[in-house]
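Each in structure tokens, the structures are laid out below.
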Structure 1
């Protein structure tokens, strides 16, 4: 089934306790689409970049069967840029510089060839743009997933609640779930978010895994203890890409299949953090992915007599 990802394609400059980078390609749509490309061959992207964006990276998208007809290139503009420094625990970071550049005036346009999209991933961006994107699709996709962040809870809460009411799945972290609902208990917070509209909610807990809520059922996926964690920047988006990419591949929205999808998403995120930027997720093999998934299975598999 076809998947459309809408969000940012950007440059990042990252510093962690394990090293630093100059400008490298990042952005929510980049990580989501690359991760999903290992599962679905009908992969589309809507984003905007400047004339400084490397043609080699667009060719990389094509090599991953990512259709870039919806990637707007503003030749006289500059690509969105973000710079950040991670603390020693790798769970918190400081933003050093943000330059929205062409992303400041991003106005999503959906090519006609994308109108048959079955699965839609709305990457983290202004909620009003997420809502506009959904409205531009003539036929509502079978499954619409939304990512958001604490900034929009602070400054665009009404717009955020509006788009949440129109999607099937929301993915946020534990801090954001508590901010959005005023509930400390994640189970109570999940119930309140789902009362806003979505039937499915994923609460990410970083190095402590992720919780899947669907209707009245709950599933917990642990995080895989890794020997090397270099850069967590794109982990959440890579997770989302693996999750929705697997759903698009299998075209099965049952709770049991979503449990499998969250394992695949977690496996993809575990690869992402092992190198800076997209480096680790550019050339994965099917065997590597399958072996990593089995590590997750073995991590939490047990029998009770």
Structure 2
């Protein structure tokens, strides 16, 4: 285990250096009206995630995890060519479906008596939701990388080493992605992390374990859920680009990238600690407190939602 950790640290460091030196100028994220950066920043650092994950597969011998790679590859082409939303959605549906039918006895449904078709539809909806929420939240420096690094580390600690490589890779990536970012993960990274999260939740030990892990992602997911609901109430097109997430409005109103990221990351860290107490009531209570805290941040520090 220790040897593997040092191997992944070494490989991630070397590959990121090579990527930054030889490939970073080829794929640039150019700022637009909804961007939180003001100059061209190299993107698609998520390609390194894919490569490290591939190496991890060869080391662990769990070749079934190759089914997680296609969505990250599609994300890379999206970074390059800005694919249409419909094409991305169809591909995501296909990739989730492949995972579902490869692991059809999902543990999350073991204690729930539902028909196979209902199971599939619920899985498909939540899979699309998780992938796109993580993608939506990748809008300021270090936010998604830091939260996912902690969540994946916790998974490696209590489950297995199937995602040890990507976990360590995320911590190395933070040296490049922390404010001011020198490299973005791009859709190749955010959608790939989203489908790994989906896999972790839906192939967990039992329903309570899956629900607990879902709750640990609340700081990211609740921001997306509340933003979508508010846009629906305002009769806005929820599929159109925007910058109305709470984290975006905090940053746009003067809060530093690092400050916003630390708020979300510390909230996730506390939820991960609570998850080891095996007390769902405590986790529900803390999530409610986080929502109240979010309302406080909204009123005190964020740009108004309709601004």
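Please treat every number below as a calculation from the coordinates, not as lab data. Quick caveat, the model's predicted, so the values are computed rather than measured. Cβ atoms are built from the backbone, for glycine too; each structure is taken alone.
With semi-axes √(5λ) of the Cα gyration tensor in Å, for residues 13-156 alone coming out at 30, 19, 15, pick the structure among 1, 2 it was computed from.
Computing semi-axes √(5λ) of the Cα gyration tensor in Å, for residues 13-156 alone on every structure in 1, 2 gives 30, 19, 15 only for 2.
Ranked by relative contact order in percent (Cα under 8 Å, 6 or more apart), which of 1, 2 sits at the highest value? Numbers along the way, then the final one.
Details: 1: 18; 2: 24.
Greatest value across 1, 2: structure 2.
Ranked by percent of Cα pairs over 28 Å apart, which of 1, 2 sits at the highest value? It would help to have the intermediate numbers written out before the result.
Values: 1: 33; 2: 37.
Checked 1, 2; max of percent of Cα pairs over 28 Å apart sits with 2.
Computing distance in nm of label points 7 Å out along Cα→Cβ at positions 53 and 253 for each of 1, 2, which one ends up highest? Before the final figure, lay out each step's value.
Values: 1: 2.9; 2: 3.5.
Going through 1, 2 one by one, distance in nm of label points 7 Å out along Cα→Cβ at positions 53 and 253 peaks for structure 2.
Assuming 1.51 is Cα Rg over 2.2 N^0.38 Å, for residues 101-148 alone as calculated from a single structure, say which of 1, 2 it is.
Numbers: 1: 1.14; 2: 1.51.
Computing Cα Rg over 2.2 N^0.38 Å, for residues 101-148 alone on every structure in 1, 2 gives 1.51 only for 2.
Tell me which structure, out of 1, 2, gives 0.60 once FRET efficiency 1/(1 + (r/R0)^6) of positions 117 and 285 (r between Cβ atoms, R0 = 30 Å, to 0.05) is calculated.
1
Upon calculation of helix-only ellipticity at 222 nm (-39500 (n - 2.57) for each DSSP H run of 4 or more, over all residues; to 500) from the atomic coordinates, which of the structures 1, 2 produces -10500?
Details: 1: -10500; 2: -22500.
Attributed to the structure labelled 1.
A value of 21, 18, 11 was computed for semi-axes √(5λ) of the Cα gyration tensor in Å, for residues 173-268 alone; which of 1, 2 is the source structure? Present the calculation step by step, with values, prior to reporting the outcome.
Details: 1: 21, 18, 11; 2: 24, 20, 14.
This value belongs to structure 1.
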